[in-house]
1. Taking -10500 as the value of helix-only ellipticity at 222 nm (-39500 (n - 2.57) for each DSSP H run of 4 or more, over all residues; to 500) derived from one of the structures shown (P, Q), identify that structure.
2. Identify the structure, out of P, Q, from whose coordinates relative contact order in percent (Cα under 8 Å, 6 or more apart) was calculated to give 25.
3. Ranked on FRET efficiency 1/(1 + (r/R0)^6) of positions 141 and 181 (r between Cβ atoms, R0 = 30 Å, to 0.05), which label among P, Q comes first with the largest value?
4. Name the one structure among P, Q that mean projected area of the Cα convex hull in nm² of 20.9 was derived from.
5. For distance in nm of label points 7 Å out along Cα→Cβ at positions 213 and 229, which of the structures P, Q scores highest?
6. Which of the displayed structures (P, Q) returns the greatest value of mean count of other Cβ atoms within 10 Å over residues 61-68 on calculation?
7. Check the numbers for distance in nm of label points 7 Å out along Cα→Cβ at positions 53 and 197 across P, Q and tell me which is largest.
Structure P
Amino acid sequence: MKSKRPAIPYLGWMLVFTIVPLLMVIYFAFTDERGQFSLEPFKNASVYSEVFLYSLGIALISTVICLVLAYPLAYSVSRCSQRTQSTIIMLLMVPMWMNFLLRIYAWVLILQNYGPLDMLLNLFGVDVTLIGNSGAVIVGMVYEFLPFMILPIHAVMTKIDPSLIEAAQDLGCNGFHVFTKVIFPLSVPGVISGVTMVFVPTASTFLVAQYLGGTQFMIGDVIERVFQSDHNTGSAIAVVLMIVILGFLVVMNRFGDKEAVAG
């Protein structure tokens, strides 16, 4: 029997930095400032329902764009030689070594008025505001989280047996049918992982909207600001967001299970 002692530090870390804070958030969400049970924090949180829906919409759009961009790229990379694949994956990971805030600030410099992109568009007579709007937030989201969509899809596609594709072609399947009947069904687990890894952080992040969205805040910004003055309402908002994300994860897992059974 293997010793369970190596897991003790990990369990202690999870208890102190995950379980305890989570329980504290739940406690504050269901109590008032006097520590008594109350649903008033959730009533106060309902004021931010529009921001909540806006955040989910931005997260959904960003996730779809990431999927549309990542899938063909991951497929193309998976068909390259092992050396080329390693090089491309490394290039995708290099920006992730930089601090998250620095990467966002770089986009501020690119999209700001009289910035390089704005001046380039002005040369062609295009006068458009590139920053301080939902479009800028989506651009920042896609840039930040696109690798998290590419990597799991690529990992699954590299495991697809080429003989399955050859067999489908030998049976007379054209490129479209090979993709829809063989490649995509086998890559669904990677798609589900990628969608989950992108949607969850985009729904809860706050720095991107703060720097690129101007006055358009997301639910993560609201939680941060409300927590500074009202722990109970901030906790209630966080609990609602957590429930929505958990529901999303359940749906994605159910979808993945159905695809596995169908496969």
Structure Q
Amino acid sequence: MPEGDSLVPAIELRDVTASSGGFQILSGASVAFPEGLCSVVMGAAGSGKSTLLKVAAGLVVPDSGAVSVGGSDLARLTRKEELSFRATTGFVFQDAALWADTNILGNVAMPLRVHKPWMGESTIAEAARVVLHKLGYDEGMALRPAELSSGEQKLVSIARAVVNDPAVVFMDDPTSNLDEDAAEKVYELLAELKQKRRTVIIVANSSELAYRFADRLGVIKGGSMAAFGTYDETVGRAEAALSGSLARLRARGSRAAARSDGAENSQRGDV
């Protein structure tokens, strides 16, 4: 965390390495994501962003290093503790990763059916409809994922990730494949999550997401963290840390008052 930053980490990676198919993807990656803040990690394609996020969420087991959740080693959680962690987190996959044989309403309702079955099916279904409505999706509840566009699938994936009101939300490129109106719905949802002081961890190469919402901004390069700090600290390192996206952020100048809803940080159409 930045020097002097005493915020409690919700998720912390320490010297993590990870590989796939014989190729090393993460190499000594260390980062602490503060509780109750929105952290955005940017990086070029192939830099290890998605793997970093999956390791942080416990979806990929690292080759070495440690991941801690609320101060506890993720690898040493009991089965009960792991289930509790899953119940309080949501994950948006880059490719949506919806269940192909389940309709849209069923996909979004699944976390509630698994973690809060006591709510009852009618209440669960209504909760799923409400979050889909927030994202502008009101029709086609009985459709299968294959019948949706890639953008619609991403919206459904986001709805599924937040329907359980998780304490921590992991998002992999949440505005990819979205048109301007759909992206704006996602921004509204992110503003709501920030106002509720949820921990949000986003990996993307979207300068818009960073400009509007990043309380902490990081850069991953070659599988390790090249920078991580407050927005101003990281943007100030634009030349040293790489990234055309960081340079674009620097060109935009200082953000207006850092409002939690992002309203003064950007204008619609800046995407």
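Every number in this text was worked out from the coordinates using simple rules, so none of it is lab data. As the structure is a prediction and not an experimental result, all values here were calculated from the model. Cβ atoms are built from the backbone, for glycine too; each structure is taken alone.
1. Traced to structure Q.
2. Corresponding structure: Q.
3. Values: P: 0.40; Q: 0.90.
Comparing P, Q by FRET efficiency 1/(1 + (r/R0)^6) of positions 141 and 181 (r between Cβ atoms, R0 = 30 Å, to 0.05), the maximum is at Q.
4. Working: P: 20.9; Q: 14.3.
Derived from P, not from the others.
5. Going through P, Q one by one, distance in nm of label points 7 Å out along Cα→Cβ at positions 213 and 229 is largest in Q.
6. Values: P: 19.4; Q: 15.8.
Sorting by mean count of other Cβ atoms within 10 Å over residues 61-68 in descending order puts P first.
7. On the way: P: 3.2; Q: 2.6.
Largest calculated value belongs to P.
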